[in-house]
1. Suppose Rg and Dmax of the Cα atoms in Å, for residues 14-53 alone works out to 16.9, 48; of P, Q, which structure was it derived from?
2. Hey, log10 I(q)/I(0) by the Debye sum over Cα atoms at q = 0.07, 0.10, 0.11 Å⁻¹ derived from one of P, Q reads -0.32, -0.63, -0.75; which structure?
3. Supply the structure label, taken from P, Q, corresponding to distance in nm of label points 7 Å out along Cα→Cβ at positions 46 and 190 with the calculated value 1.9.
4. Identify which of structures P, Q gives the largest calculated value of FRET efficiency 1/(1 + (r/R0)^6) of positions 94 and 134 (r between Cβ atoms, R0 = 35 Å, to 0.05).
5. Supply the structure label, taken from P, Q, corresponding to distance in nm of label points 7 Å out along Cα→Cβ at positions 22 and 110 with the calculated value 4.6.
6. Taking relative contact order in percent (Cα under 8 Å, 6 or more apart) as the criterion, which structure among P, Q has the greatest value?
7. Using FRET efficiency 1/(1 + (r/R0)^6) of positions 78 and 206 (r between Cβ atoms, R0 = 41 Å, to 0.05), single out the structure from P, Q with the greatest value.
8. Given -12000 as the derived value for helix-only ellipticity at 222 nm (-39500 (n - 2.57) for each DSSP H run of 4 or more, over all residues; to 500), which of the supplied structures P, Q does it correspond to?
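Readers should treat all values here as calculations from the given coordinates under stated rules, not as data from a laboratory. Nothing here was measured: the structure is a model prediction, and the numbers come from that model. Cβ atoms are built from the backbone, for glycine too; each structure is taken alone.
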Structure P
Amino acid sequence: MVNLADLQCDFFQLTDIKEGGETFRRVPVKAGDIMMGDRVYAAPPGVSHVVNAGGDVIVRLNRAALPLYDRAGKRIDLLAHLRLLKGRSVREYLAQARNTNGEWIAGRLIALRQSVEATRWAHQRMKRRAQRSRLTVTDEALEFAEYFMVWTTLPKDVRTAQVLDFYRLRWQIEMVFKRMKSILGLGHLPKKDPISSQAWLEGKLFVGLLIERMIQTAESFIPWGYPLATATQPVARE
């Protein structure tokens, strides 16, 4: 996991395919933490893990993995709400989810229409993926791609615009992983043996984290070797 405050790695864990993929359940959470993730993190077990530890989540909505319900416990018809969106208006809805024990998790669904360019790009990506997998993209999926939806457990005093700004900043985290993949070659695994693969990946991660730490140290370099107790004051001229 990458801390958005300094873009430094707080936690990482290597797993094989038998242990499953990405989930908040792998990450230690402290009270007050805000965990952000894309659709793969939008699932009740991971969300419950964060909320039970006193944290909150902001996730890109995964319609299949994270069904949402209204106050009466009825499944929300997302498209019926989304079709009411006009122009660039943002709408927010009370939308709760069920955890693995059947208990309710209070939350808010935030939705807005994507731009024509963003929608066109999303459609093209969906069709390319479907073509590679020899699947068919449904009309419903194409319509959902016209909208941007995030779900959060943050309280109402965190305004809708703030939640969207938080999620927008998540792209900086994506850039960290893109740099690791492109510069360090982390996206290519030239190994087949499980133990050798783990050693190779951990070595790459170690180098990447070491480089980030060196850059951070260089940016905060102090020529005289120690931080001052108080901020330097400007010198007055006579």
Structure Q
Amino acid sequence: MAQLVFNRYEKKYLMPQSTYCKLRERLQPYMKEDQYGLHTICNIYYDTPDSYLICRSLERPAYKEKLRLRSYGIPAPDSNVFLEIKKKYQKIVNKRRIELGLQEAYNYVERGIRPEKESQILREIDFFLHRYPLIRGLYLAYDRIALYGTEDSNFRVTFDHNIRSRRTSMGLENGDHGELLLPDGHYLMESKIMGATPLWFAKILSELSVYPVSFSKYGNIYRKEHNAFYMEQMMTHATENRKITGGRII
């Protein structure tokens, strides 16, 4: 059964392929690849016509929220997908989602046709939909490999690459093509845990000079569209594995 509720701390790290390969080798004694192997995650991010949600997120408020529609691979018209509301408060990420048919999800978010079911998560999404006038803001896909801890399966690490997006033909069923966000061979790693980071993991990252950054896929696509020079600077830092002051790249 698919997990529908997540509460955890998430940290993100950017790295070139050379560092990724070294890190994967160092993690082998501690972590295993999950059952899905390399897979593609596809998303539609909903936003207001004036991009209010992503603009507010980039201001780094104490509380922020977003709504997205997610599929694993390119869905068929009769496939099920996940409608997710994601909130972040005081560095803790809370993700809640419901499973719907693809057209059912479109009808709910875009036409106001409520699914014939009842749940607390659905009521939270109801409130979100009443609060914001939403349209399809961005299509975003990436290829992912996920690992879990052999001693603590709740400790997870994911590696995303080929992060790509488009602003046209934003249907999940329309393929996973798009413009690349990062240069070829770069990876975005995320660690996900509720509690303290394992000491062995922190030690490996320190030895490989891998440092956390603040990195939003949607946010950096928005920034890239509006400030190409910023993206160039960001990738220079990531490629050189240079520690950014305060560990932040917005």
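1. Details: P: 10.4, 32; Q: 16.9, 48.
Clearly, the read-out refers to Q.
2. Numbers: P: -0.32, -0.63, -0.75; Q: -0.24, -0.50, -0.61.
Computing log10 I(q)/I(0) by the Debye sum over Cα atoms at q = 0.07, 0.10, 0.11 Å⁻¹ on every structure in P, Q gives -0.32, -0.63, -0.75 only for P.
3. Values: P: 3.1; Q: 1.9.
Here the read-out was taken from Q.
4. Numbers: P: 0.30; Q: 0.95.
Top value of FRET efficiency 1/(1 + (r/R0)^6) of positions 94 and 134 (r between Cβ atoms, R0 = 35 Å, to 0.05), among P, Q, belongs to structure Q.
5. On the way: P: 1.9; Q: 4.6.
Answer by label: Q.
6. Details: P: 16; Q: 27.
Top value of relative contact order in percent (Cα under 8 Å, 6 or more apart) goes to structure Q.
7. On the way: P: 0.45; Q: 0.25.
Structure P comes out on top.
8. Details: P: -12000; Q: -8500.
Structure P accounts for this read-out.
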